[in-house]
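Trainee: Right after this note come the structures.
Where a number appears in this text, it was derived from the coordinates with a stated rule and is not lab data. Keep in mind that this is a model prediction, so the values were computed, not measured. Cβ atoms are built from the backbone, for glycine too; each structure is taken alone.
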Structure 1
Amino acid sequence: MATAPQAIASPTATAERPGGVTVRAVAVSVVLLFLINVAVSRLELVVGRYIASGIPPIPVVLILSLLTAFAPLGHKLLRRQALSRQEILAIYCLLLISVPFCGTYGVRSFLPRLTVMQYYAMPENRFADYVHHLPSWYAPESMQVIQDMYEGSDQPVPWHAWLGPLSAWTLFFLFLFLTALSLMNIFWKQWSQAERLPYPLVQLPMEMAGSPRSQGVLRNFFANPLTWIGIFLAFVYNALSIAHAFNPAIPYIEQSKSLDDLLTEEPWTALRPLVLNTYPGSIGFGYLVSQELCASVVVFTFATKFLGVGAHMVGYEPPDFPYWQEQSAGGYVALALFMLYAARGHLRHVWRKVWGDTAVDDSQEAVPYRWSVIGLGAGALFFLGWCQASGMSLALAIPFFLLVMFFALTYARIRAEAGVPQDFVYPYRLPQYMIINALGPRAMLGIGGARSVVILEVMSFLSRFHPTQIMTAFQTDILEISHQGRLQRRRLAAAMTLVFLAGMVFAFWGHFTTFYSLGLNVLEGNPRNADWRTFDTVGAFKDMVTRIETPTGPNTARTAWTIGGGLFTLAMALARTVWLRFPLHPLGYVVALAYGPSTYLWFPFLLVFLIKWALLKVGGIGSYRRLIPLFIGLVVGHYLFGGVAWPIISLFHDSAISQRYYTVF
């Protein structure tokens, strides 16, 4: 797949010796990770401000900004004892992979899957009839332990009851992490060296860290006037929104402006929801996305919406038509298969190295190819063994694992090629729902019985909240940073695993101490209502009970559109191999449709497309490159003012004020 503008590596980077992954860098990362978890447990879990969210996560960008801004002063005062440029990059990488587990889609995303059937069991939802299908090692069997977690208690955390389950789940996530790392390590050279993907989000740390000669960044980033213009624009954007929160009469730039009030007549109601989104992160990072991909997102968004308009005109209005997410899901699988085919030459080299071919050099890889293949195979066996030990039929576990990994591969490709700074650029729930739609609940019960259906629903947090995709996306960025930043790649892989494990321990500690002191029912500032992940899980299990007790056949319409989306994506991918100037990008198709009709990426991508088009026409590629610091400054400024300053300010004011400006990273 063709790409446009490439990431710009420092011209002196190749002369720098590999380094950075020192004991000091790892120790600093672990300490910072602990402090971040303390902040999450005291702030995010209590008041609902997502301080650990974002791509990259807010605290990681904050720490990178502080370390790089004060690097010159540190070198002047501490000389050789100051953190080096490579150590700063290593700290960024280690926090990048470990912070998400304490964030929005970490502990809070899978824990309700283990406990809601016990706590929310009522005669009308019939959860009690199915809770016995949960393995005893998934969660504590004591109802009092679970009740205290949801309602709070003046007793200490019952670690003795949770020690076994949390140890098992820690092992599960560790294997998932190593499986994802093995997959990304196998594909990194193909993507970075053979296809020369741009890795847009990698430009943030590389621009800020500067060249080896800059002693940290001052001359390369924070001394650049364009950087400060971007930061100032972010300040104005956030200052107006904050002022509006205190005084609604003050005008401001709305984050999301709905146009639905203009679309009240048939058949134009099919265009709803239609939202103008001005999120600075999408604009800032969108500037680094290729023109063809930006255009493709806009084209496919409106092509699909007008397909719905056409259906309304002829009176064809089935629910969810034209099945946005099903189309995107088919595209995800098709792209994963196409990537395997396109990389067949590279994969043959990997396989030869596994069998001892010394002509294949993998000395520069983060993990030797042999261990990557072993890790991938061991991870697959562990996952399937886990599912079978839980009581889930392999006939369901195998396709579910493959779909999760296909989605993880395509999601990582989107990060490497497009760098879209959004979590849900994948069709959530579809790895699970593709199986349900294709087989139908009746056939699934025939394959594995009710227990298999229950365990699939528990494991569906991998489908709904995408931890595997988060891992692969950040891992592929980290592998590229380690290459451009000349880090010790094998030490970095070992350090990533160690710090990820520490992050799980800290996240469990931070979350459970808050759960048992306050109660999960008041989590994130929602008194007695629990949080949205818990309600999402309750709804998912209610749907599961319905599928078991009133099973139906396959959903042929949704399956057909899934297959159609896959074939359309495959046709575009093949067209781009024959016609290099083919204007539509298959990644634009799957990204545009991934979140369904409420997608809002089209407007920021249209905006940056027009800006870049004008720049390239007037000043060429040089003008485009010179403005990169401005747009990265816009991102950094929004993180600092909207993601750090405003949550702190809002702590001291009434929640009604803070909720008037609620920005999600």
Structure 2
Amino acid sequence: MQAVSTEPNSQAAISQPQVTISWEVVAYAVLIIAALLLHLAELDSVPMAQAEAHQAMRTLQIVAPQTPGNAPAPDSPILFVLQSLAFSIMGASELSARLGTVLGGMLLILTPLLFRRFIGRERTFLLAVLLAVSPTIFVVSRQADAFIWTAVFAMTTVALVWRVWADGPRSSSVLWLAASVAGLILLSDSGGPLLAAMMALAAWLALWWSAFRAPDEVDESGEVLFQNARAWLQILPWRTMLAAFAGITIVASTLFMLYPAGLGHVGNLLANTLAGFVRPAAATMPPGLGLAGLLVYELGFVILALAAIISLMRQGRFGYVQRFLAIWALLAAVTGLLYRGATPAFAIWSVLPMVFLIADYALGLFSNIPVIVYWTEGFVEQDASGQRYAWIKYAISLLIIGAFVIVSVHLQEIGRGLQRIPVGAGLGDALATMREPIMAEFRYSLLFFFVTLLFIVISLMLVASIWGNRTMLQALGIGFFVYVIGTSLGGGWQTAVVHASNPAEYWYSATTEPDAYLLRETLYEISERESGGEPLISIVAVRGTALEDDGLVGWLLRDYPNTEYVGTFAEAARNPIVLLPEVDVNLLNLGGDYVGQPFEIMQPTLAYDVSLVDVVAWMGQRRLRSFVGNKYTVSLWLRQDVYDALPEEERERLGID
């Protein structure tokens, strides 16, 4: 028998492979798990918005032909594919309708890994963190909308272009590039073609800018840069790429030719792109929502991006890539202002290039620089290496974060105080209200708000006089960066979940009222009595405002195959269960005795016309002094015999009178 050594240093123990997990893998695992949990939390309980219902019904009526109504064909091939699979496997629900966009949101957070070889692991991880906490990206990732996929394909396209430029036109890379461009332009969202054109224009303008600065920044002339770009374009296998572009489009849009009509969805996408130049996404949407959404939801990112551009220019590190990103962000902001079909989600177009600039800037904030201590000779021992006091910026940044939190708390109290000013009050009445005892907390917060701002300014000046301007700026940048990360994550959750039904929320052109799902519950209760719980009751719905077969009410009625949509009240007369849009009851004649109950379905947003007094409370808390506005109502009418068949306690519980 062969002897086996049991000593720890034996050859057998040494030869065993050791499994190690790097801190980078752990960091990504924590980030992905946290992001996934936040994306899935409350996903099935947040009510569907009208725009989401439009998208879901267009898919559902193809996947399940028994679904009542007649919705137009989908206009996003990739969303159609994802929702088709989800509906076929899980059934139609809020969760299954949104699951495909959650997948897109998670893939977007991982796309920085495609840039790791070019920008390093630290910048890559910072990119992933910024994409995970961006409010607009978070909200879009939780809605039944294909807009998130334009961002995924845009990031993938930039990474693949960079790879093909660095490695040459390898067959695998160019095929993936063609597939990504096809996804961006023809398979994602109607904004995709516009984003692709914008990115191409940004690349060309950045080349011109670099050529103009070439004699001072590089050894080559501007003409050489143009020649290199032309030579690179000429060596690309355009025929192979175009064939792959067309093949991917056909295969993806038709579900591997299982649904040939899906190719028409590509045409709908392009038609909606052109329509967006003259028509808003919703009738109530004002122009400029893309830029307004950027300033409302991503103001912290905008400030950090501007600081990054200034810092990179001062350091002489503003090359072609940085110019491309800056021009891309600027063109996206201008497009969000001028493109009529822009929604607040269009802010993502500016966020994508900004996060690259911010990640580069933030990495510089955490790098240790030589620290020179001023005005302390004889009291503080100097350090020849300049690194002895590198920790000071982190200590100061903690104080800055605390000061920002204090400012935010007092600002919110100021907003709540202004809410006590009566609607329509003049300047004199407003000042009189502020002097009342009930406004003591408001006056206290107003005083401490300005005192805290003054304290921040004086403290930064004092820090600069002792530790130097660079240390002070680093501490200020770190503090503001961490503060923006925290507030962005909270802001995204508030918009997507807490304020999903708040008419003061800027994101939604119309919010869904709780009565909408009460209508669905009421129909469930009637089904329990009439058809043993099966959704087989016959419903006649008259099309009208807020009562559309491809809208929110259509989504609520999706499980009732015996629903018939008609165009006039006369066609609905004498039917047992009738749904009507808002109508004057005194003028209603259904040809018999009916008992009805109104349900408030939607309310148009009040955020497009916020008064100056409400701005502070609205920006921080989405609060207005008055939430009274026009609401879209749908009435459920039961014929007298149907109503009488319900038990008395059930009638009282349903609230039908």
Structure 3
Amino acid sequence: MLFPLTMTSLLISLGLILLSGLVVARYRDIYEKIKIPLAIITFFSGLILYIIGYLPDHVILGTLPANGEAAPNAAVISLRALFSTCRIFILENDFGEVSEILRNNLVYSTLFHLVHALGLMITVLTLLSLFGLHIISRIQLLFSRPSETYVFCGLNEYAYHLIRSLRENKKDRCIIVIEGLKQSSEEEEVLVRKIRENQCILIDRNCGEVESLKSLKLPSVFYQKPFHFFLLSDQENANIQTAIRLIQNIKKDGTPAENITLYIHSPSENTGQIMDRVCKENGVKIDFRVFSIPDLAARQLMETCPVYETIELDTCEARVYSDFTLFLAGFGRMGVEVLRKALYSGQFYGGQFRAIVTDNAMECREGTFNNRYSGIRDNYSIQFVQADPGSSAFYDLILRYINEINYVAICLEDDRISMETALEVQRLLRRNGVKRPVVIAVQVSGSEELIHYQENDLLPGIRIFGRISDIFTESIIINESMDKMARTMNTLFNRIYNVDPADNWFELDEFTKESNRSAAMNIRTKLRLLGLDMAEAGKCDRQPVRLEEYLEGTRLENLAKQEHLRWNAFHFASGWTAWELSDTAGAKKAKDAANKRHACLVPWERLADVTRRFNQVPSFEELDFMQVRNIPRILEASGYIVYETGKDQVR
């Protein structure tokens, strides 16, 4: 035994084993680095103690040997000490074999038991590290008191990059991975390494077996703080079915839902409606977000290469004096998302939005797009052209509009072709003496091709978007500050109509939430039209300004008109159409959600007619003014300050 067998020794041993488990659970990475030096120190310490302990009594006491007593055999003592030292690591000891004099010596006895305690801890730690991943995970869950919890149903490439982003931004988060360890040994080793390096807790279960949150057996404290659950697999149906099961069982299991957010990877546009229906049928108020790779990539593009950077702004009047023209190469799912988001990000009072879209299969893609988004077709100048990238028709089209194009987005679904095309477009613009800044953005899915081009310095001035490592990040997917703005915006709007409770965020359908998020994301654009920008309070050393002083007179009116343009574009890009007043007989509201029609989807000048038709109080124009006037309150509630950019751009 490690110690002489007594109740005290058993309790001490159990305490050391528990301590070992806690050390591995919390400091596994540190232990992996120090375990070999620690084992070496323990071994040689034990060896020295046993050698001393096996010396004859007269050597220990420093006296002469008794008559007839043989001289100590150094080799025998060393081998005996070596054997006893090895027993340290199998939880055994030879304390009874050492000199009685030393057994009664407090210093020696303390050092002896300390070394054996270290041996016990090293053995237990090593066994837990190698074979006790499940035990460690349960210990971690038992003792965790997280401020936020992030649960990933499966660990694929998307989840891995998002987990790394979460760890980089905040170290004390509790990150849980649900994954069954039933692959080949090599795959399992890679998985475990990824879990370890990101300090994740593993729940060893197949994702398809997750029926409810209760089945994960997490302590109730986890649900009392923000709880994020991610379904990021490429199997859309599996993601949707798991989300449905979780929602159906939340109320049945009594799991508190107010702090839970579901994140569902799904390319289908109908997934949000499905989730809305399931929540309503089961009486569950839970927040969820549905997204796809094209959606995330287009969102990243609009954030990293905002439209307002490509046109001249008159910050004295909060308007523009030039049009915005997008040249889009490639009209697959990625191209469609880029066009939709560019449409409602590129709305400014004083300028017109225009897009020239090319694709080598445009004949079949144009019809589908126009059928799905007929409001875009009817209200904006979108030119669809069938042309192969690199063809004469492709470059002739650019030359025809070379003095108008502000923004080039290339989404050809092939990284090499996309980047080669971007380089050729850049050469064409330079060769024709285009001096004004034109954004050239190219979508890539991987990094291999990108590394080749960057190493050879072939991409100067060309923006990259859409890489998995860049879009599966906290700022793109979770973006809590933007959601806080959207929620505050919804609350302020509800107070106008005396909605109780005003903060009814969890009762909103997905479209209304996205509408609020779109308005929140456009706040920075409005600030730039005023020569201002925003930053989190405490993270900016710029002198804050009083935003209310800028929201007056002509600038306030122009921003209200810009807000209406953005609102129109968002609805058209979401499949809504204008509801002609002549067709609204008998209607009491301007909104027909069932048929995705709205009477306010008209130019600003015609809003007064819609106000009179529906006896709207406050007027629809006034609602746009109020949306702008509420920006200071929204930013303050979300923890932002406003400052001057010092770059007033006036034409």
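Trainee: Matching task: 0.10 is the computed value of FRET efficiency 1/(1 + (r/R0)^6) of positions 90 and 482 (r between Cβ atoms, R0 = 41 Å, to 0.05). Pick the structure from 1, 2, 3. Kindly include the intermediate steps, with their values, before the conclusion.
Mentor: Values: 1: 1.00; 2: 0.60; 3: 0.10.
It traces back to 3.
Trainee: Hey, another quick one. A value of 17.6, 57 was derived for Rg and Dmax of the Cα atoms in Å, for residues 258-345 alone; which structure in 1, 2, 3 was it taken from? List each step's numbers first, then the result.
Mentor: Numbers: 1: 16.6, 54; 2: 17.6, 57; 3: 17.7, 52.
For Rg and Dmax of the Cα atoms in Å, for residues 258-345 alone, the value 17.6, 57 is produced by structure 2.
Trainee: Still on this model: Can you tell which of 1, 2, 3 yields 15 when relative contact order in percent (Cα under 8 Å, 6 or more apart) is derived from it? Walk me through the numbers before you get to the answer.
Mentor: On the way: 1: 31; 2: 15; 3: 11.
Answer for the origin of the read-out: 2.
Trainee: One of 1, 2, 3 was used to compute log10 I(q)/I(0) by the Debye sum over Cα atoms at q = 0.14, 0.21, 0.23, 0.25 Å⁻¹, for residues 546-625 alone, and the answer was -0.73, -1.09, -1.12, -1.14. Which one was it? Could the numbers behind the result be given before it?
Mentor: Working: 1: -0.73, -1.09, -1.12, -1.14; 2: -0.66, -1.01, -1.15, -1.30; 3: -0.49, -0.96, -1.10, -1.23.
Corresponding structure: 1.
Trainee: Can you say which of 1, 2, 3 returns 29.5 when Kirkwood radius over Cα pairs in Å is computed? Present the calculation step by step, with values, prior to reporting the outcome.
Mentor: Details: 1: 25.9; 2: 28.5; 3: 29.5.
Only one of 1, 2, 3 returns 29.5 for Kirkwood radius over Cα pairs in Å, namely 3.
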